[in-house]
Structure I
Amino acid sequence: MRRALYLPLATLLACAPAATLRSELPVENIPAPRVILPPEFEAAIEDGTRSTTGRPGPNYWQNEAEYDLRVHVDPDSLLVRGASTIRYHNRSPDRLGVLVLDVEQQFHLPGAARVDPAEVTTGMELTRLAVNGQSFREGNIGAGGGVWMMDGTKLVIRPTQPIAAGTTTTLEINWSFPIPARGVGERMGHNAGNLIFLAYFYPQFAVYDDVVGWDADQFLGWGEFYDGFGSYNVTIEAPAQWLVMGTGSLTNAGEMLAPEIARRLAIAETSDTVVHVVTTADLGRVTSGATGWRQWSFRADSVRDVAFSLSRESLWDAMRAPTGARNSNGSPAFTRVDAIYRAGTDSWNRVADYTRHAVSFLSDYTGIPYPWSHMTIVEGVGILGGGMEYPMMSLINQPGEVYLYDTTAHEIAHMWVPMIVSTDERRYGWLDEGITTYHEQEAHRDRFPGTHPEANFLGGYLAAARAGAEGEIMRRTDYHYSINEFVTASYDKPGTLLNTLHGLLGEEVFLKAYREFLNRWKWKQAYPWDLWNTFEDVSGQDLGWFWTSWYETTGVLDQAVESVTTGADGSSRIVIRSLGQNPMPTQLTIDLADGSVVERTIPVERWFGGIERNTVTVPGRVTRVRIDAAELFPDINRENNVWGN
């Protein structure tokens, strides 16, 4: 999700290639800071499901589910009624005494726990719940099997017998709820009587994983979601002339769309320029029937979730985007990109082209081609600020050409993390938002050459750090003290730190490690230590100091040139002082009186253990000293980085 309510203070940062680190100083024998793994992750390593190298372990497993959903959406009453059949495959080695599902609509119940205000509704009502054909009743799950209960936004079910390892359990659930205008923390809703965005609209299995077991964390508003992979057959029943688009392939497009609309859509599938599939003149004649109800059928595999847009007065632009993959016959592979928007929305006639660029660029940059049949961007003015992502679908409200591109690229970047590399956003929101922020910046740089998009994120972090108004990145997502602390820790700082890591390792090593992490964990569930261990494994470096100081604390970097003196022998003595708490290699660019320039590096190890000063001696008289001249690192005070003219 991209938050529009927070625009970080920008400070310009010139982009420069990584300097070569050259150490000519002895390194003292000071123990390096190291990452302390939580007991549950250490246990996963012992069980062989994770590893110290960042690779999935030989015993890695994950549970999966198959969903059949039939959903009736009434735009007049704004009521949703649905029926689910879910086949849950327990691939874990454990017997499951309870089953846990997420029901995010309960976020809107009176008195629900939440970090932001929200519209109050009656939430989701379950009218039937059966397990393996046996009807269950609502009750106290501690009293025995055959019952279910709501615990905040969690539905907890006590089977009559524990679910054995390697077996499949079938749930049948009937449910209904009123659609809130700006629902589930501005992630779904309705607007103006002509747009509905349907998300978090069905009971969905929570993740049961190899590290913590059942994900028991409630949805409180900031932390988003932790979803497992599954397959979906979904039927959306809506009135005629309401266009439905959603996660998955529309399997009955010929039956649902008016013939001319279907013809244009087929053209768009092979077009490298925008095709106007639905124009203003087509409104009211979009579906195959003028009246009654239509049943739109979608099929999706290997997705974390599904979401759908229902629009009555939206235009539809579409074209194809190359993904860099190859079909079985060796020909280039493409996906369709869509922009669905109401007339008069600023710059939206460019969004299909924006989507094409972002999909193609990120397919290449990540090394993982976009894998699905379409990528659809839906205009959501009045429902949210910023954007929200779902597999193959994103809802966006962001005015202005550049911000609209950035938000589009941000939400599309989420197709890689957490939609392909799944992460727990409720505990570690930074892991998907920080990586996505980094992806957004790289896509922006490619789309708008000569710009420095990283400056906004660096500026946001530095402003918070200077004010002492940030929380630790590893703090649980919903437990920051303010929205600004949440944004800094989830977006600006982790995005900035990937740039910092890029500077530390250099382009070749960084990209190799980065892409290796994505490749190792595609279609799996990654934790922060999997990312960290992969970078150390690929780079061959112990980066414990980097993870512990920058992700687990709010210490800052502030290196200063304290003094420069010239001795009787003509050599110069340069004293560098660390005024901050976090270590970083000190890269010095030194101008000498004879016109030559030398570079020296104080290795990061020389700052371990709280050492405040280090000295560098160079032959000749010094006229200028610069710390981090390439501006690779997030120093909070660059005024003390330079000595001399």
Structure II
Amino acid sequence: MCGIAGLYRFAAARADGELQRTADAMTDTLAHRGPDSRGTWVDAAAGIALGHRRLAIRDLSPTGCQPMLSSCGRMAIAYNGEVYSHLEIARRLEGRGRRMRGTSDTEVIVEACAEWGIEAVLPEMIGMFAFALFDRQRREIVLARDRMGIKPLYWGVFDGVLMFGSELKALRACAGWTPELDRDALSAFLRHNYIPAPHSIYRGVHKLPPGCLLRLGADGVPRISPFWDLRAVVEGGLADPARGSDEDLLAELDALLGDAVKRRMVSDVPLGALLSGGIDSSLVTALMTENSAQPINTFSIGFREKGFDEAPFAREIARHLATRHTELYVEPGDALKLVDDLPLWYDEPFADSSQIPTALVCALTRRHVSVVLSGDGGDELFAGYGRYPLALERWAQAAALPRPARRLGARALLAAPEGLLDLAGAALRRPRLGHRLHAAARAVLDDGPDALYRRMLSHWPEPDALVPGGHEPKGVLWDASVARTIPDFLDRMQFLDTATYLPDDILTKVDRASMSVALEARVPLLDHRVVEFSWRLPQRMKRRGGESKWALRQILDKRVPSTLIDRPKMGFGIPLAAWLRGPLRDWAENLLDEERLKTQGVFAAAPVRERWRAHLNGENWGYPLWNVLMAQAWIDANPGTALR
């Protein structure tokens, strides 16, 4: 696990020290991702520079250092990630007469690309990766990102130069480039709490989409093509479902998961597991114990606030699996210490508030191990989110009424002030009744289930009204063709989350939190073989009898008593609403100051201040306000950004 950066001056190569200086500066910004060594490779005549920061996990010797040249000298690579099938690829290479100097997966990848070409190699790569490969013969650079988007890769072309890096801070180190705020991307951020790919917070800078290649030669034209397509996988799996009894399908899934976990336990440094006590992390930990002669190291965090603390459940799972367990209880002061660092770690506005506990558990873990396995991906693949049955129920209720009648009733309900309905709800002991009724009314007004689900995902449903000059880009969540090729609403919600929320929120959160402390996080449930098989499973293997993740539960039940698992899902949140009224209030008040907002001109001050006052008066606007707060904190942390 590492950080990569570089540039390709395709328009006018210059044989001076500029490339080297720029490569050094870009690479140095990523020291936190790779504290073990630093390397750059420059071919000034070709106009190419690659930089690498190394977190040594496998082949700790100098033969694993990067950037790395193939033995024939044709290919140069800067690579971030882990490929767990590299031994199989290496054996094939040796059969072709290529001898490995060391044992790193980097060497295997660059030699394989030199031998067979990148298109032939990528289908054989099981793992997570983002890399830059330069073909010195063709004078062409190729950027590649793994199928699920586990590893990040940003790129942009400015004034005849391709810039790229694992994080945006590497691009900001390029001399002569002034980053400019993309108000359209900021508008999208307010809806989602993340900036959806392929956009970034900077105009002209993009995220390479998961499962894609970018090629750029001397003509300077970037060409992006997929080598793996999630939508095609979903549609193909639904068209050709796996056949067999439940027992046969469970056995096949069990074997796949076991292999995925086993491969990710190969390491030359200590490793452990993040254990929340939920189904996904408990299953990963249980499978790890079956592949280890020593007790597994597990880590979790808890909260003093009622309703947020999963630490006792994790503790019980750890006791049952006989792990070496470490836990940390989070205090409000811990969050206050972190908030100034968040925009530095994420490089662009990012507002999933679970970024705080994720960062804290990663810091705790790094004190003991260098590699950790997590259970991310189970909710998307096996229909685990609580919002899925809620969306199905809301749409069923809305669709049961004739459209004219439901629209008339919904508009009448929305005309009643939310606060007034809340007062009535308080008398009936129904907290936030107004918010719930308004949400239901808006669902009724939606033209279809996809619009309803999109509204459920929205922190600010009309974000353009909040960003002067912003025009939210419409991505796959607005693509009407998805409903035609994935007709089942539950399947569609899972696909949309896997295509957007998973890479742009969940995996971004884990990558930045873990890399901020040089911790490698591996996600076995997102092995692409598991993903492909999950989409061939019938829906009864995911939700059955009102129970989510049915297949995963059955596999886990063989290893952990169900009495330790069966409980309402909590998620990995923090008591954000209370903290904003308490220990984070002064920090928030400063960022949401009315004059400050008006002077900056980035956000419309009136609606932000209105929500802030309502929140302080007891309503819960924590999540939408956290979006604005994280954007404001990011602006403070990046004073060189052109805002207008």
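Throughout, read-outs are computed from the coordinates displayed, never taken from laboratory work. If you're wondering where the values come from, they're calculated on a predicted model, not measured in any experiment. Cβ atoms are built from the backbone, for glycine too; each structure is taken alone.
A few notes on this one:
- With distance in nm of label points 7 Å out along Cα→Cβ at positions 188 and 324 derived as 4.4, matching label from I, II: II
- Structure (I, II) behind the derived value 15.9 of mean count of other Cβ atoms within 10 Å over residues 92-99: I
- Origin of the derived value 48, 29, 21 (semi-axes √(5λ) of the Cα gyration tensor in Å; candidates I, II): I
- Computing FRET efficiency 1/(1 + (r/R0)^6) of positions 340 and 580 (r between Cβ atoms, R0 = 25 Å, to 0.05) across structures I, II gives 0.00 for structure I.
- Source structure of the calculated read-out (FRET efficiency 1/(1 + (r/R0)^6) of positions 84 and 532 (r between Cβ atoms, R0 = 41 Å, to 0.05), 1.00) within I, II: II.
- Origin of the value 70, where percent of Cα pairs over 21 Å apart, for residues 260-483 alone was derived from one of I, II: II
- Here helix-only ellipticity at 222 nm (-39500 (n - 2.57) for each DSSP H run of 4 or more, over all residues; to 500) was derived from just one of the structures I, II, and that gives -12000; the source is II.
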